[in-house]
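A.B. asks: Structures given as structure tokens follow.
FYI, it's all coordinate maths here, none of it is from the lab. Every value quoted in this text rests on a predicted model; they were computed, and no experiment measured them. Cβ atoms are built from the backbone, for glycine too; each structure is taken alone.
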Structure P
Amino acid sequence: MSELALTLTMALARNVAAIDRKIRSGAAVDKATEGAVGMQLSGRSFGIIGGGNIGLALARMLCGAFNAVIYLYDPVLSPEGLQRWADLVPSARFHRVERVRDMLPHVDVLSLHVPLLDSTRNLIGEEELRLMQKHALLINTARGGVVNEQALFKALDEGWIAGAGIDAYEKEPFTREDYPGLIAHERVIST
């Protein structure tokens, strides 16, 4: 899942799917005006919710490939788990936060890696999405229901965030009939 989260991040940051759809439709794509350059990921800030094996593997890749700054939210991370993070992520580029809200204004990409529990249902809703930067990307390879899907559609439609990579919807298997707005949205990649 960490590799899928990285793949979705890179594809969204570089507008791969949107540009591919335009090219396939027969439209000419001017890289300068169509945003083909996209967002550079080097040195960016990444928020990771969930510090288990998947979150840690993603952080390691992001630090190695992009010299990323990592914000981590995980209220149940054990001391041993925190030590694993300390061993793999340079301390100058690592920030553990007490609340999800504490990282949102600072991150360029937010990636979710938690199970669906009562405590994580709708963890990311309208309030949280409004705190994010307009160029930010949201990646959910965790579980459907962790992100409030109506709020996410509103955030994308109104430009609160720049894009979303979604591997998990609340209703699985998902169809276009179930999620016509999100699946068809030009700034969403679904897998």
Structure Q
Amino acid sequence: MAAPRRLPATTRGFTLIELLAVVVIVAVLATLATFGLRKYVFASKTAEAFYMIGAIKSAQEAYRDETFTYLAITPAGDFLNATGAYPQGEMPGRKKWSWDNSNGPDHAAWQRLGVRTNHPVLYGYACLVGDANTAPPQPFLNRTVTWPTPTGPWYVVRAIADKDGDGQPSIFVGSSFTTEIWSENEDG
């Protein structure tokens, strides 16, 4: 009877420890990829707010160059309680809306200002204007902005959306007082 043949060590399979190490490495890489993708998706959603606020600010400045005043778009009451969010007319959520929504609040004023986009928008936008005799409002829910004392006409632009439906909206704010755009709850 012939003796059993032993296979060389190089033709054997992987050990359990080697397989577990590969599984752990793959799990770590998948976790990092998921985190990176989520961060990328949130960044792409906030890019809309930065772009649109910049476009609104540019349009307001062009309007002022022609008329010596900013275009009044959103009534103060709607701005303060976030109900005047164009183009939705309500607290924006996870649904995108056409910018040219003729049923949206203040549609005619937005058209007159000349702000355009070729894509539907996730955020709702409001623009409040005032003069040297009125103080700018507080545009955020959970933080306070210290505005300079107005010496002439001014505007405040706000983008707002509850992107993840948790009741904590993301808010972005720009104004005629500065080139900065502030945010609150950016990931929300």
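A.B. asks: Of the structures labelled P, Q, which one yields 5.6 when distance in nm of label points 7 Å out along Cα→Cβ at positions 25 and 105 is computed from its coordinates?
C.D. replies: Structure Q accounts for this read-out.
A.B. asks: Kindly point out which one of P, Q the value 55, 17, 14 was derived from, the read-out being semi-axes √(5λ) of the Cα gyration tensor in Å.
C.D. replies: This value belongs to structure Q.
A.B. asks: May I pose another question? Distance in nm of label points 7 Å out along Cα→Cβ at positions 137 and 169 computed as 1.0: which structure among P, Q?
C.D. replies: The structure behind it is Q.
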